[in-house]
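What follows is a group of structures, each given as C-alpha cells.
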Structure I
Amino acid sequence: MARQVPEEELEAIVQAVARAESAVSIEDIAAALPELPRRTLQRRVAALVEQGRLVQVGRARASRYRVPERKGKVFDADTTEGPVIRDEAEAQLPVSEEGKSIRQIIRRPIQHRQPVGYHREFLDQYRPNHSFYLSETLRQRLFELGRSTGEGQPAGTYARHIWNRLLIDLSWNSSRLEGNTYSLLETERLLALGEAAEGKDALEAQMILNHKAAIELLVDQAEDTGFNRYTVLNLHALLADNLLGDPQAVGRLRQIPVTIGGTVYHPLEVPQLIEECFDQILETAAAIDDPFEQAFFVTVHIPYLQAFEDVNKRVSRLAANIPLIRHNLSPLSFVDVPAQAYIDGLLAVYELNRVELLRDVFVWAYERSCARYAAVRRSLGEPDPFRLRHRTLIGETITAIVVKRMDKRQATAHIRSMADEKLDEAARMRFVEVVETELMSLHEGNMARYRIRPSEYADWRKNWK
C-alpha cells in the first residue's frame with residue numbers, strides 16, 4: 001500500500017514556488033527544499049500539477065512551475081464539491097445552461113473522473129457545411145460584429161491596418177493563457193525594442209517573440225495561408241522555436257506519447273494514427289465555408305488531437321485566426337479571456353467531447369476582441385487606399401534605407417529610384433511623400449512593423465542626424 005504523502009510536505013512545495021517572482025525550475029525548488037530527495041521532489045511536483053495546485057509551463061528540461069493565478073475571490077456555486085475560487089473576470093463571462101452542467105462535471109476532483117482516450121468518432125462524425133458547432137444565428141451575429149471596412153480588399157488588409165495593436169494583444173494574451181507572467185507593457189517593450197523584462201525567465205520572452213513571428217506569417221502571407229500542412233506545421237515551428245527539449249520536434253508531428261496535467265484524458269500514442277487524424281482535421285477545416293465555424297473547429301480539434309509534443313493550444317489559437325485574417329474580419333486575440341474558463345472548455349472537449357463550454361468562451365472572446373478593434377479603428381480613421389495598395393513597396397524601401405544606414409541625401413535618391421522603377425508616373429510623387437513622412441515619423445516604438453532591429457535603428461540614426 002502506497003504511503004500517504006503528508007499534506008504539510010506538499011504545501012511546503014507549493015509555498016516555495018509561490019514565493020518566487022516568476023515560474024521556477026525543479027532545480028530552484030530543490031534549492032529551497034534541500035531536505036527532499038530529488039526523485040521524491042519530482043514525484044511530489046508531478047502530483048501537485050495533476051491536482052491543479054501547481055501549473056507547469058513548458059516540457060522536459062524546459063519545464064517551469066508556478067502557482068495558479070487567483071485575482072479575485074469569487075465563489076462558484078455551480079460545483080458539487082464545495083466552493084471554487086476563480087477570477088473576477090471569469091464571473092463576468094456568460095455561460096449557457098449546457099455549459100454550466102458540463103463545467104460542473106469537469107470541475108470534480110480528478111480522482112472522481114473516468115479516464116478516457118482519443119475518440120476518433122468525434123472527428124469522423126463532423127461533416128463540413130452539414131454539421132455545425134456554431135448555430136446559424138450565432139455565426140451571423142459574429143459576422144455582424146466582426147465585419148470591417150476591409151471587405152473586398154486583399155486578404156489581410158484589415159489585420160495590417162490594426163497591425164501594432166493586434167501584434168501586442170495576440171502575443172500577450174495567447175502567452176498569458178500559457179502562464180506567461182509578462183505584463184502588457186513589458187510585452188509591448190519586448191516586441192518594439194527587443195528588450196526583455198528584468199527578472200523574467202528567458203523562456204517567457206522567447207514565447208512572446210515566437211508569437212510575433214507566427215503572427216507575421218499569418219498577416220504577411222494571408223493570401224497563401226490556409227488549413228494545410230505548410231501553414232500549420234510552420235506555425236508550430238515558429239511558436240515552438242527554442243522552447244522544446246528536442247529541436248527536431250519543432251514543426252514535426254508527434255512521435256512520442258504525451259500526458260496532460262490536470263486531466264484524465266490520454267491522447268493518441270501511435271504516430272501513424274496521429275498523422276491520419278491531423279490530415280483529416282486539416283481537410284475537414286479547409287472544406288468548411290463559414291470562417292467562424294472554421295475558426296472554432298480548429299480551436300476544438302487541434303488541442304484534442306495533441307498533434308505536437310507541445311505548443312498545441314498556441315497553434316490552435318493562431319490557426320483560428322487564419323480564416324478571420326483572410327476574410328478581413330476582426331481577429332480573435334483572446335482579450336480578457338480568463339485562463340481557467342479556457343482550460344475548463346478544453347477539459348470538456350478532452351474528457352466529454354462536448355464543445356458547449358468552449359463555445360461560450362470562444363464567442364465571448366470574439367465579442368471582446370471586436371470591441372477592442374472597433375475602438376482602434378475609430379481612433380485610426382479609415383485606411384489610406386494608397387498605403388494599402390503599396391504597403392509592401394513602402395515597407396521594403398524604408399527597411400532598406402535603415403538597414404543600409406543611408407543618410408538623408410542617399411535616402412532621397414533611393415526613394416525616387418524605387419518610385420521610378422516600380423510605379424507609374426501618376427503614383428510616384430505620392431509614394432515619395434508617403435515614404436519620407438514615414439521615415440520622419442520612425443522611432444524606436446514603431447520600427448518593429450518594418451522588421452528593423454534596435455541595433456540597426458541605432459546605427460541608422462547616427463547617419464541620419
Structure II
Amino acid sequence: MIFHDLPAYPMPKHYVLCNCIWVDKNGVTECANIEVYDNKIVGINRDERLMPDDLCYMFMMNQRLVTYGLCDVHVHLRQPGFESKETIYTGTSSAMMGGYTAVCAMPNLNPTPDTVEHISEELDIIKEDAAINVYPYASITMGRKGRQLVDMEALKEYAIAFSDDGSGVQSEEMMREAMKEAARLGVIIAAHCEVNDLLNGGYIHDGEYAKAHGHKGICSESEWGQIARDLKLAEETGCRYHVCHISTKESVELIRQAKKRGVKVTCETGPHYLVLCDEDLQEDGRFKMNPPIRSREDREALIEGIKDGTIDCIATDHAPHTADEKSRGLNGSAMGVVGLETAFSVCYTHLVKTGIITIQRLIELMCLNPRRIFGLEIEGEANLTVIDLDYEWTVDSDRFASMGSATPFEGMRLCGKPDSLIYDGKCIMLTYQGVRNRYCE
C-alpha cells in the first residue's frame with residue numbers, strides 16, 4: 001500500500017463550480033454552475049453566461065459529474081477490536097477514495113456497540129480519526145447473540161439504526177420484540193437475514209460451481225426464508241425494516257410484493273451481486289463473501305430490482321480481512337471483500353455504460369436513497385463528489401487506501417472514477433501519487 005494523506009486545498013468562502021453535470025437531490029441531471037457561499041449551496045445557475053458580479057473564484061469542472069457525496073449504509077470499519085483488518089482512519093480514507101462523504105458502520109466490533117458506554121468508545125475514535133462522516137449502528141441484541149434485546153431507547157440518539165449484522169436473529173419472538181420496540185421509538189431495524197439451520201457448513205452458493213468443484217453450498221432459502229419471516233413481523237408491528245445485502249431472486253420478489261402491500265421495507269444489494277454470478281468464481285478467497293455470489297438467474301432478478309425500484313440502495317458491505325485470512329481459498333478463507341474504492345466505477349461501467357440503468361438512477365442508489373432512508377439528507381451543504389466519467393483505470397488492490405485488498409474485481413478495466421471531494425470546506429484530490437488532473441487553478 002502506497003497511500004499517504006490526500007492533498008487537500010482550502011476552498012474560498014465564495015465560489016462557483018462552473019460547467020458541471022449536476023445531479024440534484026431529486027435525481028435531476030443538467031448542465032449547471034453551482035454557487036457556494038460559506039460551505040452552503042446558495043444557487044444553481046443553468047446559464048453559464050450569468051455569474052455573480054462580485055464573485056472572486058471560479059473553478060472549471062469541464063463537464064465532470066457533481067453530486068452530493070456518495071453514501072454507503074453498510075461498511076465494516078473493524079475498530080475497536082479488529083485493527084489488524086482495518087481502522088476507522090484507513091476505512092474512511094478508503095471511502096474518500098471511492099467518492100463517499102458518509103458511511104454507516106456495522107456493529108461487528110469488540111466491544112459490541114450494545115450499550116451507551118460501548119458505542120461511546122467507537123464514537124470517540126470516530127471523532128478523533130474519521131476522514132468523513134461516520135454513523136455507527138448499534139446491535140439489536142446484547143453481544144449480537146440473539147438472546148437479550150439492547151436498550152434501544154438509551155442507544156437511539158447515538159446510533160443510525162440497529163443491526164446484528166453478521167448474524168441473523170434466529171428467534172422469531174426476539175425479532176418481534178425488537179421490531180415492536182423499534183416501531184415505538186421510530187428507529188430502523190437493519191437485518192442480516194440468515195437461517196443458521198439451513199447453512200449446513202456451506203461457504204459458497206449452492207449452485208453449479210459448487211457441484212462441479214466439490215464445494216459445500218449455501219442454499220438461497222437460508223436468506224429468503226428469514227426475509228419472509230421478518231416481512232411478516234414488520235407488517236404486524238409497523239416497524240421500519242431494512243434488509244441488508246440481498247442476493248437471491250426470491251428475496252427480490254418477497255420485498256417487491258411487501259412494498260405493494262405497504263410494508264415499511266427498504267433493501268440494499270452490493271456491486272458484486274449485480275455484476276458477477278457463480279459462473280465467475282475462482283478458487284480464490286477474494287470471491288468469498290456472505291451472502292455468496294449467486295446464480296446468473298439471481299443476478300438478473302437483482303438487476304430487475306434496481307430497475308423497477310424494488311431495491312433502494314447499492315451498498316458495498318466493505319469487509320476487510322488480513323491477507324492471511326483471505327489466502328486460504330474458497331473453503332478456508334474468511335468471508336468478506338473490500339468494495340469502497342471500486343463500487344462507483346464497477347456500477348457505472350457495468351450498469352450505466354451498458355444501458356441497464358441511467359446515471360441518475362445510479363446516483364439515487366448510491367447517494368440519494370441511502371440518505372433519505374437513514375435520515376442523512378444534507379440540504380444545501382456543499383459536501384460534494386466530483387466524478388470524471390471518462391477516466392479509465394484498472395483495479396490494483398496494492399494501491400488501495402484500505403488495509404484490505406481482497407476484491408473480486410482485481411485487474412478489471414473500469415470507466416469513471418471519483419476525481420475529488422469538496423468536503424468540510426476543502427477540496428480533496430483523490431489520487432494515489434500527487435494530484436491527478438488538478439482543475440482548481
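Taken together, the values in this text are just the output of simple stated rules run on the coordinates, not laboratory data. Just so we're clear, the structure is a prediction, and the values are computed from it rather than from any experiment. Cβ atoms are built from the backbone, for glycine too; each structure is taken alone.
I have 2.4 for distance in nm of label points 7 Å out along Cα→Cβ at positions 124 and 428, calculated from one of the structures I, II. Which structure is it? This figure was derived from II.
I have 0.80 for FRET efficiency 1/(1 + (r/R0)^6) of positions 308 and 420 (r between Cβ atoms, R0 = 41 Å, to 0.05), calculated from one of the structures I, II. Which structure is it? The read-out comes from structure II. Quick one: helix-only ellipticity at 222 nm (-39500 (n - 2.57) for each DSSP H run of 4 or more, over all residues; to 500) came out at -18000 when computed from one of I, II, so which one is it? The read-out was computed on structure I.
When FRET efficiency 1/(1 + (r/R0)^6) of positions 44 and 196 (r between Cβ atoms, R0 = 35 Å, to 0.05) is computed across structures I, II, the figure 0.65 traces back to I. Tell me which of I, II gives 24.0, 86 when you compute Rg and Dmax of the Cα atoms in Å. It traces back to I.
Using distance in nm of label points 7 Å out along Cα→Cβ at positions 116 and 284 for the comparison, can you identify which of I, II gives the largest number? Largest value of distance in nm of label points 7 Å out along Cα→Cβ at positions 116 and 284: II. Cα extents along the principal axes in Å, for residues 180-331 alone computed as 46, 29, 26: which structure among I, II? Only structure II yields this read-out.
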